[in-house]
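These are the structures in question, set out in turn.
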Structure P
Amino acid sequence: MTDRESWQLCCPVILEDNFERIQLAHGEGARASRRLIEEVILPRFGPAREFSDAASVDTSVGRLAIATDSHTVSPLFFPGGDIGTLSIYGTVNDLAVSGAVPRWLTLSLIIEEGLPVRVLERILDSAAQAAVECAVEVVTGDTKVVPRGAADGLFVNTTGIGELVASAPAGPSAVREGDQVIVSGPIGSHGIAVLCARGQFAFETTPVSDSASVLHSVRALLNAAGDNVRCVRDATRGGVSAVLHEWAAVAECTFELTDAYVPVTDDVRGACELLGLDPLYVANEGTFVVTVAPDAAAEALAALRGVSQSHEAAIIGTVRARGICPVTSIRALGTAQPVDEPSGAPLPRIC
């Protein structure tokens, strides 16, 4: 029996000989993910809209922000966190960068048969502690158990609801030439920490994930710079590069970075050099990217550095008129080199 025939036995879809398949790259936040969302998913659910971490909705009691996320990180535990804290911080951060104060979360579990109960308890304790830290309440959820081999231990889905207490950043359509690009801290730590936790590499100094809430940093940024903040995005799958390519597609501009200004810890830089990776492509879980008007950049940077989570924030680039490449970086030789958009993340299953 052919693979095509086996699929047709269990679903009412007629498949051609060379049918397209979902690949891991479709879930990694870069070009393949964007194409899947734009071409397959969004057209079936209403008018096109800008990519964002959370959707805003108007209700009779005010405006709310809603974000949902699924977490499949492997392994379940890594230096600096686990799937429990990751699921809480990830959803809280999606709400925070959208200008909302997170209030309520759902927590749904897909558990593989055979997962030790003590492992589940430790993960849930981590999630509960993170929820308390972020001042959000887990109000409902769901639990499913699937056969061995169907879930790689545990998958977690979360949905968050927050209150939009101030005007949200306008988004990438508001980006203008001359705007400054800021990152809230060193990049690439989460992806490299997860890679090391898989046991594939042993470095003298093991990188630690930046997984954490960015709520206080974002609030300080918006309080200081207000409407001068064009857009904010947490740089998860696909890293800083994926965020800037998404923004450039909407704003029709070029983001010109200066490589020497991009903060990267020594252990992450060393690991990336050894593995042939560019930190701009590696995922983060507590670091975000900001585009801000040039006359407010210094104030925004000072506000971020005043919060412990983002005390190493840095201005890393400038928005230019659209050139040949949507994202470039001035490297050691002093010339701007293209920063390509990867079709998928170099490290799958990191969040």
Structure Q
Amino acid sequence: MHIKIEKSTIESILNQIIPFTEKKDNTQITSHILISANEDLTIKATDREIGIKIKTSAQIITPGKITINGKRFLDIIKTLQNKEIEIKEENLNITITQERSIYKLTSFNPNEFPEFPTCENLNKFEIDIENFISSIKKIYPVIDTNNPKYELNGALFDLKEETNFVSTDTRRLAIVHTKAKANEAKIIVPKRSIAEIKRVIRNDMDIFYDETYLILKNENIFFFTKLINGKFPAYEKIIPQHLKYELNIPKNEFISHLRQVSIISQNVKITINKNEIVIQSISDETMQAKTSFNINSEIDEFSFAVNSKYILDFLNVIENETFVLGLNEPSIPFVLKDGDFTTIVMPLNI
């Protein structure tokens, strides 16, 4: 293989795909990327759980394919000038040249690079892409990390005509309800994969799935992730069917006062009465914080405690200037609502 490519082009692609490579063991072929030069230039990276392929333009002098250590390749490219780079392979030996700068590296057998799945026989998930992006951004903060119940380390896509995107960390549950077209299925997408989807997704992408893979693709980018094999909790049972109180609260004012108190302690006590909302820190230390703002409600007095992060995670991703706080009893979960987005939070014991 022999190609010439602009430094800015290859550097941009490498920055996108390096997170998909194996980083702990450089003896694995998955620590390498696969570069294939035929009619177009395609670059692949995968650690077998998640993968990406990007198509780009380059001057292809001799077709072929090579593997090259992804991190080392990016480190080399970063040091070079913003000019054309020449890459040549012969007998698994790679030469990278730019004017008087020359690097020589070795390659794995490119035929041993892991195969990517295809969209053949997969179901298509039809949804407005902006709606899809908004939905996964809203549920992302609530996905658990390193939970022994592995299925909780991902988000549920409860696919049907009225689709739900769901996540939980056992202290709270986030749900986005939206319209879509899909064959009914419940798939669990790993948290890491959702983080990468947020980075690589484009407005013209199609989405495909089966019981093993989720695939996003357009003309130039192909992304896949393996799904989590497990059964997500029956989230519908956690959703309160009735609310004793529903308050419309200004988002920015609530955020401002909640952050003031969170400087001292993330655990806060919130007290609501007819005229105001009082927020104060809960801490065994000598430091304390307390603030309040005016509001009109029908509540004589209602107090509950919560980790402020849980409320801020919700408020930081909603679009509207007000949100709904739904309450029943101080010791049972309360509800945060913004349109089709709901977060249910377990209060702390005071």
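We did not get these values from a lab; they are worked out from the coordinates using the rules stated. It should be emphasised that the depicted structure is a prediction, and the values quoted were computed from it without experimental measurement. Cβ atoms are built from the backbone, for glycine too; each structure is taken alone.
Worth pointing out:
- Parent structure of the calculated result -8500, given that helix-only ellipticity at 222 nm (-39500 (n - 2.57) for each DSSP H run of 4 or more, over all residues; to 500) is the read-out and P, Q the choices: P
- Test item: distance in nm of label points 7 Å out along Cα→Cβ at positions 186 and 234 calculated as 2.0, pick one of P, Q: P
- Label whose coordinates, when log10 I(q)/I(0) by the Debye sum over Cα atoms at q = 0.10, 0.15, 0.21 Å⁻¹, for residues 106-241 alone is calculated, return -0.51, -1.04, -1.39 (choices P, Q): P
- Among P, Q, which structure scores highest (criterion: relative contact order in percent (Cα under 8 Å, 6 or more apart)): P
- When percent of Cα pairs over 25 Å apart is computed for each of P, Q, the one that comes out at 61 is Q.
- Structures P, Q were shown, and distance in nm of label points 7 Å out along Cα→Cβ at positions 138 and 154 at 2.2 was computed from Q.
- Given 13.8 for mean count of other Cβ atoms within 10 Å over residues 290-297, calculated: source structure among P, Q: Q
- With FRET efficiency 1/(1 + (r/R0)^6) of positions 130 and 178 (r between Cβ atoms, R0 = 30 Å, to 0.05) derived as 1.00, matching label from P, Q: Q
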